[in-house]
Structure 1
Amino acid sequence: MASKLDVPLALPPLRRDGLFWLTLALTAFAVAPFALPGYFWGANDARHHVYFLFEYNRLVEDGIWWPRWSPDFAFGYGYPFFNIYGPLSHFLAQLLLHFLGFEYTAAIKSIFALSVVGSAGTMYAYVRVWAGRAPALLAALVYTYIPYHLLNLYVRANLAESMAFVWMPLCLLAVRQAIVRPHYGWVVLSAGAYAALMLTSNLVIVLFTPVLALYAVTLTLVYAAPPGLARPSLWAWLGRVVVRGLPGALGLAAGLGLSAVFWLPMLLERQYVRVDQWFDGRYNFRGHFVYFHQLFSPQWGFGASTIGPDDTVGYQIGVMPLLLVTAGLLLVWPRAGRLRWEIGVLLLAALGGTFLGLVWAAPLWEVPVVGGLLGAAQFPWRWFSMTALGLSALAGLPLMGLSERETNHGLSLPLVSLATLVILASYPLLRVEIVEPAEGPVSLAALMRFQQSSDEMTGSTAWVREIPTWSPMADEYIAQEQRGEPVRPVASLVDYTLMNYNKETGFVVNSEARSAIMEEVWYWSGLPGRSIVYNHFYYPGWRAYLLDGRHGQIVRELAIVPEDGPLGRMTVPVDQGEGYILLRFEDTPPRIVGRAISQGTLVLLALVGVGIGWRTLRRQRMGQSRQEHRTT
């Protein structure tokens, strides 16, 4: 028999829910540090995101709104950054930069702030559909102020992971509703939320997908069971399972379709970049497990994860989340009914995420296949994002069953007291370190200094044998800055040091046009067997063409040969005589197929939506016609 907690909740529309707007207002304390003047340049990834945006803007200025190649990373040798890193959070920042005139740092801080407010809103919307409004407010506040979330915001300054906190509850909400109360709108929301998570962080989605899949399967099995004591036949039960599970499955499949433009080339072309840079040396997971006592340590500081238990940063779970979840389980579990299964999955996510980040789980990380999945987190403590998600969603349990009709707009003394304690418990952690940029104002010269000083953003492609530590392009940018000139991109990618300028027997090359992903050159070669060498790493998608004149039509494609040297630069063999060569970064088959799948999925969702809307409207008109016929 269904318990009181199983009874569907009568909820006002979200836009008319006063507690929802109160929840968003109470995130102000977490947003406030981003309103301080200056920027937290010293935080782990704070500089990265400014220069990711800087590079994104460089490409947008050339008309490229979906970038894949970043020409200035790796000291100007280039890197397919946005081909393997989710671009959505930086696309949002680019909108602020491009259309509203924000500065780089202001745009990044604004997206951080929006991620805080958005994550609270989606957690509230998710929890209120199964637990009620008061539990939803408490859960959203815990989600906002739980220490791991604040670590991501102020210490690690990881924009992609902070934005992922918005999409995870939205995925849970949409999938849950698609299964429990099937409607096409929930299918579309499932698709959009899952695609947004994929386009935001292809790291977090690997951690979250097993949780989401277990959640969907559990709900499907629970709600496929018929009411009462009657047991259907096996085939009847399987039919109910399919009917219940299909909307959620279709939503997630559509989410994969919408995001195929990113994940398909990311997976298929990942083999062409050096991944040892991501997982070796100081990035080796073996030195970054968390010790049990650190979960309860008050230690909180700034810096990076270090080997051993003496990190300057804190990995505490938080006293209030633990107390709220423990008390809630004791109060609610005996009368939770079918919600026990839902609560159990969220609890398993919290416990599992915590365990996988602890040193106790180290042997699992060495198991083939299993270790590969776990290692997608790079650092074991990144699994704590699942801890934060599960604990936060359960933190409102102590208030389940609280009668909202007897309170003023849903407020009550227990709710106000617990919400206050949640904020006060984390208040000492709401701080950032505002420092000046060591590299100087944002520019290409500063980007070169950043890469040199921190050994960051110097990723290499698979053809690079020795990772560069400087470049001729970097020399040029520093020289421009020292001369007091605006720092502009180099005029040509051609390595002119290899040219022999003797017109009779030598080799002459002159750049005719250049953009972030293209260069056209004129050449004259007095001898056969010459090659133009470009100061760019080779990577699939770069193609070279012989033109019939300056800015002319393509005559034929030329071969691009990776340099037989430490840098793996692109070389283009040319014929004796003169000609015009176009080097251009283009789409590859995985990128073309991925884009076609995404466009096709979007069109299909729209057509189905129009069809459902038309059928609904037709039924309404037929009903009105019958009613009018009866009255006459």
Structure 2
Amino acid sequence: MDERQEIQALRRELEQANYEYYVLDNPTMSDYDFDHKLRRLEELEAARPELVTPDSPTQRVGGKVADGFQEVRHRVPLESLQDVFSVEELEEFDQRVREALPDGVEYDVEPKVDGLSVALEYENGLFVRGATRGDGQVGEDVTENLRTIRSIPLRLPEALPSLIVRGEVFMPKKSFERLNEERELRGESLFANPRNAAAGSLRQLDPKIAASRGLDIRVFNIQRAEGRVFTTHTETLDYLEAQHFKVIPHDTCGTIREAAARIAAMGDGREAYPFDIDGAVVKVNNLADRAVLGSTAKFPRWAAAYKYPPEQKESVVEDIVVQVGRTGVLTPKAVVKPVRLAGTTVTNATLHNQDFITEKDIRIGDTVLVQKAGEIIPEIVSVLKEKRPAGTEPYHLPDRCPVCGAPVARDEDGAHIRCTGAECPAQRLRHIIHFASRDAMDIEGLGPAVVEALVGAGLVRGPGDLYRLEAEPVARLERMGKKSAENLIQAIERSKSAGLGRLLFAFGIRQVGQKAGRVLAARFGTLDNLMAATEEELTAVPDIGGITARSLLDWFAEEQSRHLIESLRAAGVSFDSTEAPVGDRLAGKTFVLTGTLPNLDRKEAAALIEAQGGKVSGSVSKKTSYVVAGEAAGSKLQKAAELGIPVLSEAELLAMLDGE
């Protein structure tokens, strides 16, 4: 078998394995065999790049980062549906249909996936383009991101000249939970619901990010099928299933009463779907009947979307408990008398934060209305104050962390209250991950998965424990091995000399970012000198204001912080600055960096400017002193020209730094 034949054979095997795993949910190939065959295919394609095709399984990992999304005019408009909100309105829809179709009508009923609508275009059986719905006439080209969704076939069994399929991209509930857990560990804002997460993922300019999000799709309509004729909608769905698409579950109903009963059953069983639904869609099944009914300027007359009302029920707040998240945020939760909502028994409801509690005046003992926000998270809608028992008191979050006892502090935006403990067990994973991150102590190989494994095995309880690790127990962890363990221990050892600037950022002190860490290190030289500084001495440092100074003093005063510092001191971590002393050559000047510089990256250039007392901003304004421009400088250079701001090359910046 030559290379071309082997490539074709591997592609067929891997395509079939993908179909069985992601569409049929019935894999016959082991993960090991799949990975082995995929690696072999990658090797062959690397050796013969002229044989790489867009439908190869190797192309699902995400290609190059896009500059932006191009507009796509849909060849067949992607119409929206008319909403109905009650059985009575559904019956009115049926009456209008039967007036136009006196010989009778059959309906198809499908769950309405709460995701992002897309059109998939195939030419001669190959996936060539995918676009968001947009306004129905014009959408955005998200082809590369859609390629990463493994349940979308890249090559179809039947090669029609042209096939356009409509579907709904969504984030499965399990993927949504995993994604938010990862974002919480990284200190990033959480997605409100799977629909927002799916939309945000599909519109990533970097397809590799989209590929990591675990998106899925259900197709529900053929927009165009050149070379095929169908009689009913159910025939089209059967055809799509035969073409290896994941098709929306559906039922045919002879009357609108049957359709209404099916809609109610879908609503009761919505928890069983892997995707969120916000309603059900009723469609006339016969395609000739659809042609008779036609469309209005906005909607097809042959379909309607039944929207489920948010189910609300009364319950009683039996207690309010406070959880501490992985980033230290205190989240209050109401323990409510069990109540059945949207197919599940609810015993807890989120209270979001103190402002939410205060605004609604929620108290222990109150009778409240509870609903599922976005059909996922139970929340309190309102308090029935006429049912409030005597003697209740307003609720306030504690002023100390319920897990570790450290003081709590409000975030700068005032939305959240956060534990300040340096060794709070609730934040253990987050603290260690941040401590080891690239901009902090830069411990190569110590990513979130390894940290979780170390913590789970009881080998690490805080950042100080990293420096007492030995290779042998680390090597016994899953997916580590002797060599990986030795490399990790060496990386941890190297981090001891990262310097005070990085260490200050690694501590995770509120208000102390990378820049403040560098400035403080350059000014005080050692951690002990910094710890001995007064508030007046701290605020005398450029860019260190009163809030940052107070945050530093409070953090150093905490017992947990002192324990962490002493554990690092005992391990031999350097507390000395590696930063050059701050000069004043550029004091009072603000710089904006744009484009690619010949020799310096932006971080290096910014560090040099800040080392001479200058400031670096991300946007051009009248207060900007200079714009430093490199190759492919964009709108910032144009803005500088409009405002008459001097533009420097890298060489001119370096000359200025040298005092020339």
Structure with the greatest value (metric relative contact order in percent (Cα under 8 Å, 6 or more apart), set 1, 2): 1
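Here helix-only ellipticity at 222 nm (-39500 (n - 2.57) for each DSSP H run of 4 or more, over all residues; to 500) has been calculated and equals -16000, so which of 1, 2 was it run on?
Details: 1: -16000; 2: -10500.
Source structure for this number: 1.
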Structure with the greatest value (metric mean count of other Cβ atoms within 10 Å over residues 160-167, set 1, 2): 1
Test item: semi-axes √(5λ) of the Cα gyration tensor in Å calculated as 51, 35, 27, pick one of 1, 2: 2
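Where a number appears in this text, it was derived from the coordinates with a stated rule and is not lab data. Here the structure is a predicted model, which means the values were calculated and not measured. Cβ atoms are built from the backbone, for glycine too; each structure is taken alone.
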